[in-house]
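The following blocks contain the structures, represented as structure tokens.
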Structure I
């Protein structure tokens with residue numbers, strides 16, 4: 001991509017829906033839903049806690065970090081910064097100062113499809129951050145390329161501004177707003193059922209007994 005593309009911030013998230021999503025484990029959704037999960041190479045590196053927010057997207061290319069600086073000046077409470085590094089996995093675009101800026105703006109979290117730096121500071125700041133790794137090489141302020149609040153690809157998933165992000169140390173799920181409530185409600189029913197499963201296991205039942213597992217077509221070997 002050449003030049004800078006600037007889009008508009010999406011509408012803020014519905015507080016009631018965000019609170020509902022915060023009660024959901026991404027892995028529970030993974031029991032019945034297959035779309036929107038970012039690649040597992042993106043791991044929690046700091047501030048590990050369940051986080052929910054509205055996707056604010058950035059495409060930050062190579063050594064030019066100016067567009068990320070712009071994004072940090074736009075963030076609102078509850079926004080979740082999603083950074084597409086355009087394939088770069090050598091240069092860190094987020095460090096201590098930028099993480100602090102996001103934290104003070106009220107960001108719910110940051111996911112970088114690439115490297116971050118200043119890991120000790122990131123952990124101290126406490127902002128939830130997911131990334132593919134760490135690097136001592138960092139971006140510069142060139143102001144020539146990048147996009148803000150335009151569709152990006154992060155962790156192999158197309159992310160649009162305004163999508164909802166649900167993340168914890170197990171992984172990251174991106175959902176369209178119109179599907180989020182249905183996914184959340186179904187997941188909460190499953191989580192309640194799991195609590196009943198745990199109680200039955202503690203009471204002495206076996207896992208197959210609790211789940212009603214039946215093996216079909218098995219061969220019994222002498």
Structure II
């Protein structure tokens with residue numbers, strides 16, 4: 001069987017002074033700190049490659065913040081960023097709102113909160129898991145094919161730059177945990193790396209790493225953004 005790892009990377013901090021829940025809205029760029037985070041995570045993967053990691057594929061969500069996070073990683077590794085709409089942010093009916101917690105106290109939004117297990121305000125968790133799994137499987141297979149064609153040794157590795165909620169529910173599913181959760185409890189910080197290890201098609205392990213842990217204090221980090 002072919003060994004492979006797919007690294008799910010969350011994007012860096014976004015310039016968002018109005019604290020908008022930006023979701024899939026266009027043109028939300030990385031902040032200055034976000035670019036620093038992207039450079040840091042790029043260095044993390046470059047160091048891994050220098051130590052023998054066989055990273056041969058990089059995929060990113062089409063949203064600006066993911067593309068800007070993926071770009072320095074691709075540059076350091078000498079790879080081309082492949083855009084995949086399946087790893088885009090989750091759809092939410094709260095998209096575009098600021099001061100979300102305060103606004104949800106208004107009765108007009110209460111029908112959207114009727115079923116937190118689905119959730120009723122946006123894209124179902126299971127749907128997110130399904131599209132992410134499809135993209136991860138394709139990234140894994142492509143990485144294995146590229147590594148075999150190049151005749152390289154060691155597990156083939158791919159990077160997928162995505163968003164907090166799709167990454168988190170993918171991890172919950174991989175660890176056979178329930179998908180509904182408190183957004184404040186997600187272990188998926190800015191530019192964190194959630195690594196899925198495979199032996200063939202079988203998932204053998206999940207690992208988590210924060211290359212930018214020292215940059216996180218004070219960073220803007222809206223749950224679901």
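Cα extents along the principal axes in Å, for residues 94-157 alone computed as 61, 21, 15: which structure among I, II? Spell out each step's value before the answer.
Details: I: 30, 25, 22; II: 61, 21, 15.
The value was obtained from structure II.
Out of I, II, choose the structure whose coordinates give log10 I(q)/I(0) by the Debye sum over Cα atoms at q = 0.11, 0.25 Å⁻¹, for residues 6-109 alone equal to -0.38, -1.57 when calculated. Before the final figure, lay out the partial values.
On the way: I: -0.38, -1.57; II: -0.41, -1.34.
Answer for the origin of the read-out: I.
So if we calculate mean count of other Cβ atoms within 10 Å over residues 46-53 for every structure here (I, II), which label has the highest result? Kindly include the intermediate steps, with their values, before the conclusion.
Details: I: 20.9; II: 13.2.
Going through I, II one by one, mean count of other Cβ atoms within 10 Å over residues 46-53 peaks for structure I.
Looking just at mean count of other Cβ atoms within 10 Å over residues 78-85, which of the labels I, II belongs to the structure with the highest value? Write down the numbers at each step before the final one.
Details: I: 25.9; II: 14.8.
Answer by largest value of mean count of other Cβ atoms within 10 Å over residues 78-85: I.
Of the structures I, II, report the one carrying the highest value of distance in nm of label points 7 Å out along Cα→Cβ at positions 102 and 198. Write down the numbers at each step before the final one.
Numbers: I: 3.0; II: 4.6.
Across I, II, distance in nm of label points 7 Å out along Cα→Cβ at positions 102 and 198 peaks for II.
Tell me which structure, out of I, II, gives 28, 25, 16 once Cα extents along the principal axes in Å, for residues 54-125 alone is calculated. Write out the running numbers ahead of the final one.
On the way: I: 28, 25, 16; II: 52, 23, 16.
Answer by label: I.
From I, II, which structure was helix-only ellipticity at 222 nm (-39500 (n - 2.57) for each DSSP H run of 4 or more, over all residues; to 500) = -10500 calculated on?
Among I, II, the structure yielding -10500 for helix-only ellipticity at 222 nm (-39500 (n - 2.57) for each DSSP H run of 4 or more, over all residues; to 500) is II.
By the measure FRET efficiency 1/(1 + (r/R0)^6) of positions 14 and 214 (r between Cβ atoms, R0 = 35 Å, to 0.05), tell me the structure among I, II with the highest figure.
Largest one: structure II.
Comparing I, II, where is relative contact order in percent (Cα under 8 Å, 6 or more apart) highest? Working shown, then result.
Details: I: 30; II: 34.
Structure II gives the largest value of relative contact order in percent (Cα under 8 Å, 6 or more apart) among I, II.
Thinking only about Rg/Rh (Cα atoms, Kirkwood Rh), for residues 166-205 alone, which of I, II has the largest value?
Working: I: 1.15; II: 0.99.
Going through I, II one by one, Rg/Rh (Cα atoms, Kirkwood Rh), for residues 166-205 alone is largest in I.
Output the label of whichever structure in I, II has the greatest value of Rg/Rh (Cα atoms, Kirkwood Rh). Provide the component values of the computation, followed by the final result.
Details: I: 1.08; II: 0.97.
Across I, II, Rg/Rh (Cα atoms, Kirkwood Rh) peaks for I.
We did not get these values from a lab; they are worked out from the coordinates using the rules stated. Just so it is clear, the model here is predicted, and its values are computed rather than measured. Cβ atoms are built from the backbone, for glycine too; each structure is taken alone.
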